[in-house]
Structure formats: C-alpha cells, structure tokens
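We did not get these values from a lab; they are worked out from the coordinates using the rules stated. Because the structure is predicted, anything quoted here is derived from the model rather than measured. Cβ atoms are built from the backbone, for glycine too; each structure is taken alone.
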Structure P
Amino acid sequence: MVRIADLNLKDDKDGATPVERLVEKSKVHPNYDPTTFVNDIGIIRLNEDVPFSDLVRPICLPLDAELQKRNFERNYPYLAGWGSLEFNGPSSDRLMQLQIPVVSQERCKDALSRFKTARIDDNVLCAGYARGGKDACQGDSGGPLIFPRGDRAYLIGIVSYGYRCAEPGYPGVYTRVTKFTDWIQENLI
C-alpha cells in the first residue's frame, strides 16, 4: 500500500487528507545489485489514479537536454522523507524536508573510497553538508531528490545509500534519474 498526502502519521488534524492506493505492479531495474546499490531504481503502478491537490502535485522527469547534461553541483535540491532523525533512531512521525547541497563526484569518491562496495560514477549524484548534521537516513531510501525550476519540480535523484546518517565528510548517494529516463519511459507499467 502507498499512502499519499500525509504530513503527520499521528495527527489527523494536521490539515492533510491522505489517500491510500494499492500497488498494482512493480518493476526493479534488471541490473540492480543489492550489494553495491548499482542501478538502484524501480517503478510502481498504483491501482487507481491519485487526485491532485495542494499537497499532491506531479513531479517531472528531467527529460530536457539542459537537465540531462547538468551536474547539479552547488545546487540545493530538496529532500523529503519519513526516515530516522538520527542513525539507528526512531522514524519520524512527521514528513521532513531539507535542502541539501549536491557535491562533486571527486569529493564523493574521496569520501567513500574506504568502502569497497561504493560505486561512484555518472549514474549517481552525491549530496550532503561537509560539516554533517543534515542528511537522509534509514527509512528515506527510495525518496525523492527534488530540483525546483520555475513552476515545476523535477525528480533528479532517488535516495540510495550513505554512511550512517549526516556524518561530517560523508555525502549521501542518490540514483541519478537523468541516467535512467530512457529505462523509465520504456518500462512505464
């Protein structure tokens, strides 16, 4: 089941009107590797359409040429999720969001070089504060990295993995959606 448009899991008087849908079909990338998190992407099809509202709006695939080529370094996209607020901590009852800086591939490779399974290549983006303190955490995996441009929001990344949560010097790793738009369009289910 997928729950959409909720803001607080314990407060029904938060102004949200959540909608629940069943997953009709799902597809994981055929070359996904659960050890290295290479090709960490999948698609789901819901059993019914979802009505748009103030809290529910579509997110765009980054299909235009400028977004396809962009490295996003020094941009601050948004991250949203229900994950833990600290490493091994409890999940949040409230939907959390933050802006987080995209860092260079070089910085990311250097930071994660001690981990043999880390694969930092053109299929991922890395984001995080050098001083730590804010990051995705357990339970946020699969969540969106959102790049606003004009009146639209683009899905540029998907939370994949990281070292603990918000550790200084360790950016998080996100599946780079621009590298998978062909696969997404070919496999819309």
Structure Q
Amino acid sequence: IVIGVMQKNMSLAQAGELYTRLTIGDGLVSQVPALLISTASGILVTRSGSSDNFGKTFTNQLTTFPVALGIVSAVMFFLALIPGMPMLPFLLASVASGVASYLLFKEEQRNEEAELAKVEEEFTEMERKEPENVMSLISVEPMEVEIGYGLIPLADESTGGDLLQRIASVRRQCAIEMGV
C-alpha cells in the first residue's frame, strides 16, 4: 500500500483495493496447485486399498449421497456471486450439481418407496395366510403306562378317573416350558 501511495501516486483507497485484490489473487494462485497435489495424494493413498476401477469407485462415491451434491451446488452458487470470480463457470457447475442432486434424490425416494411397497406386500401376504397349526408340527409320541389293579379306577373314565387328562396336561406343560 505504501508503494502504491508513494511511488505510483495512488490514493490510499485505490492502493488498498488494488493491493488487497492482488494479494488475494496471488494467494489463490499459489494455493490451487497445492490443493491439486494434496487431492491427488489423498486419492492415491485411499486408492491403494481398493481393487475396484477408479471410475466406478468415484462415481459410486458421488452418487451415494445426493445431499452432498446439493451442498456442492449451493457452495458453487455462492462462489458465483463473489465479485471478481468467474460467474458463468460457477453457475454452470452449480446448476449441473444441483440437477444431479435432485435426480439422485428422486431416484433414492423411488427406490425407498418400491422397497416399502415390497415389504408391505410381503406383510399382507403373511397376514392372508392362515396361521399354521403348531400341533401338526409336533409329533406326539405314544406313551404306555402300566398300572396295578388298585389304580385302575384312576385311569377308568367311566368311574370318574382322570389319569389320561392329567398325563395330557403334564405333556402340555412340558411342551410350554421347554418350547417343544
């Protein structure tokens, strides 16, 4: 600023504006190559662990998260509004990434709706089916009980004996407790 005012005979405001722009421009020009080199290094480091095709991996990363593309679109739009920045390229990039984000978001919604409809269809199919009779799956093995003559009245239903019902009850209780 001092050089602009003293040697170039500029006003303080003109020198401040010009040299501020030049400083920012020089900083950007020197940082862009560093950004490209660090991005390439990051890609090489993360790429070494993957055996997939780079194009497929890159496309998969971009299309997996449509919200990220929406954020990129917004950032590009705001960069286009900054005075001194090239408006047309940033606007085109903003529109392209915004449209891609919108289309990917809609496709994701359609896939979710199709999956939800499939799950609902399976659920209604399960509801339509009659519940299976568990007793048909459980095979009841025959059981033989030998009792003496004194205990015959307990087994004889005509005389009020309920031994068979008690055995069935014990079997049922065992099946409930053991999950058989």
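Can you tell which of P, Q yields 16.2 when mean count of other Cβ atoms within 10 Å over residues 67-74 is derived from it? Answer by label: Q. Taking distance in nm of label points 7 Å out along Cα→Cβ at positions 3 and 163 as the measure, the highest value among P, Q is held by Q. If helix-only ellipticity at 222 nm (-39500 (n - 2.57) for each DSSP H run of 4 or more, over all residues; to 500) comes out at -2500 when worked out from the coordinates, which of P, Q was used? Of the structures listed, the value fits P. If volume of the Cα convex hull per residue in Å³, for residues 35-114 alone is computed to be 199, which of P, Q is the source? Derived from the structure labelled P.
For relative contact order in percent (Cα under 8 Å, 6 or more apart), the highest value in the series P, Q is held by structure P. For the structures shown (P, Q), distance in nm of label points 7 Å out along Cα→Cβ at positions 19 and 99 is largest in Q. A value of 44, 38, 34 for Cα extents along the principal axes in Å, calculated from one of P, Q, originates in structure P.
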